[in-house]
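These notes open a run of structures that come right after.
All of the numbers you see were taken from the coordinates with simple rules; none came from a lab. All values derive from a computational prediction rather than experimental measurement. Cβ atoms are built from the backbone, for glycine too; each structure is taken alone.
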Structure 1
Amino acid sequence: MIKNVVDVLFGGISFWLVGYGFSFGNGSLSNPFIGWGDFCVTAEEDKLGVTYSKFIFQASFATTATTIVSGISKIR
């Protein structure tokens, strides 16, 4: 159980630092395959709610994927 909590903590922090920027960044170096920009999830004041709710929603999938992978390695 502690392993899953640690996976969620580190997965959430790393998704906040770089994952969201690679997934949804809209900087000058972005292309249809990978985004660039919006690292550390920064948002303008008028888009705060949409950006942070999108971040929490996507972070939950990213961190759940890490706990599934760590659980599978324990079964084998």
Structure 2
Amino acid sequence: MVLGRLTHYAFDAVLFSAFLAGMKRSTGLTFKANKATGENEEMTKWVDKYLGMGEWVMDQSIAVASTSGWFERKR
């Protein structure tokens, strides 16, 4: 039960990070990690890695979708 809950929270965290990456790409708005973490450089690095994971998830999702027959580009 604990493992299931932990997995659920991890998936939600990845999904939120990917959402922030999509927001950054579509609007240019970027999360200010240093404002959230203050002077703590170690925590700022952790938040930057977390946001980088969202960018990676977004890149991989786009790569899979672009090779799939289920999606098409409209732009």
If you work out distance in nm of label points 7 Å out along Cα→Cβ at positions 3 and 67 for 1, 2, which one comes out largest? 2
Please compute Cα Rg over 2.2 N^0.38 Å for structures 1, 2 and give me the label with the greatest value. 2
Could you tell me which structure in 1, 2 was used to calculate helix-only ellipticity at 222 nm (-39500 (n - 2.57) for each DSSP H run of 4 or more, over all residues; to 500) as -26500? 2
